[in-house]
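Structures follow.
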Structure I
């Protein structure tokens, strides 16, 4: 998935001539904690309810507010991993998309990304989830895959994140195309891998809420 495919066309940009009251009303209407402010096709940044409340003046035009996240942008062909990184770096729930001329093309919300990711084959396919902890220097997906495949299974998705509680260590989350994980876990442990989590799926939920819950568990958030 790329940015161009994820743009939320339901969320309009605000103008600098709009006042804070209009911004608050739109935030409530579109259920967004931030909204983009655009003038002549250029993203000036994002306005938030917090910024407005600090100023304590809902009649003030947005041109007179300090906006956030002017550089919280991606290009039309940016991958959704890059979009999530930019959103995380800026601590915003929304990312602006710029076209080839660096003009505003729309926004993507983190929720939109999560819903789209939850609909991918790697999430929808039935299977089990294993979470490993290891030193970064010891990480080898090829080696792990070999041990998994020795048990007639496949890794259909993997995710690696740094362990915030232990510098130098990483957490590796694996989605396996089997629900039964005992043999795979036993093999990995026999070769020195530390398993810190395992989740076995019994069915695939189709409701949007269940998809989001599954994604959050999958990302180990």
Structure II
């Protein structure tokens, strides 16, 4: 199974250094102006999708020249360019989808982009949003291992559903045992690992795993 990366149209200063992901990604998809960001980073685009209303004719020509396939959609449509790119990614049946350039800037886009992780998880695909300060993944009930990362030392757990039942945190500075975490609680914000790896497990609900750092 392959790994797919989607580049959205978010602020470029929120996009992490893509060099570290070039060897990890098999297929790159650019959503609208996100395709131009890939070109500017020397990445060949496998699919460029969207209405391309945020680029000029010269920039669109650059995208076309550096894309295996360019698919243009009308400006008046019912889905965002990112959701269209996500449909394309899911059709490839990857094991993992990285999403870059989907946070920062407009809050409405950032919030809905995080909710789009649910569409990925429903298809039994790992979806991970990554920016300069955060790494966000939506999980289903089960047992997971988290590895200590210097780039993202803080670990938070945010309920995606109204309740997350039976949450246990092992090898964290603030451990939990079969805890009922409710939406709106700050109990699981800004935790840290006390060893090279830690585990979390839960029985019901859906949980956002957020690894982050300060400036």
Structure III
């Protein structure tokens, strides 16, 4: 995608989303209508390495816990006088552990740092790839799996049609609407929203955020 692309739901596209959802699940159509148009957040400001590192750190954690650990990492980097990604190396394993990062996640952070040093994470290089190639390339780095690659495609590379099937929140939320309404397989139902499935995933997160716990 172009750097200035802004995947978003215009009023016209929102209407289309609601109409498509109505053919699957009236409850889903109502939920989308209540939320209104959405804009996919832009996470490019601090660079690809920081984005990937933060995504790795936050895996399988609550949003609050992930933010707390990442804040400790940023404080440790500042105190050391270093920079991300160079800070992610064997020398700093004890400090990363003290920040609350697990051993496997530290290994992934160091792998991302090494890939950056080798030039494997050059944004210019990655932008020349199509989404499938880019995902496969990212997953050659130890610790980066399909979910992390999907998050990078959506929020860093701004791809509009990524369906993160590995995201538990997205999958369970959408599956609940689809299964409650009929026999349409989840993958087929999601495909009805192409080429805007990144925004469909964003809607699923917004639905959960608005649902009382």
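No lab work stands behind these numbers, since they all come straight from the coordinates. Quick caveat, the model's predicted, so the values are computed rather than measured. Cβ atoms are built from the backbone, for glycine too; each structure is taken alone.
Taking distance in nm of label points 7 Å out along Cα→Cβ at positions 153 and 177 as the criterion, the largest value within structures I, II, III is that of II. Each of I, II, III could give helix-only ellipticity at 222 nm (-39500 (n - 2.57) for each DSSP H run of 4 or more, over all residues; to 500), but the derived value -9500 comes from I. Once percent of Cα pairs over 26 Å apart, for residues 49-168 alone is computed for every structure in I, II, III, the highest value turns out to be that of I. Structures I, II, III were shown, and percent of Cα pairs over 26 Å apart at 41 was computed from III.
Comparing mean count of other Cβ atoms within 10 Å over residues 25-32 across structures I, II, III, the highest figure comes from II.
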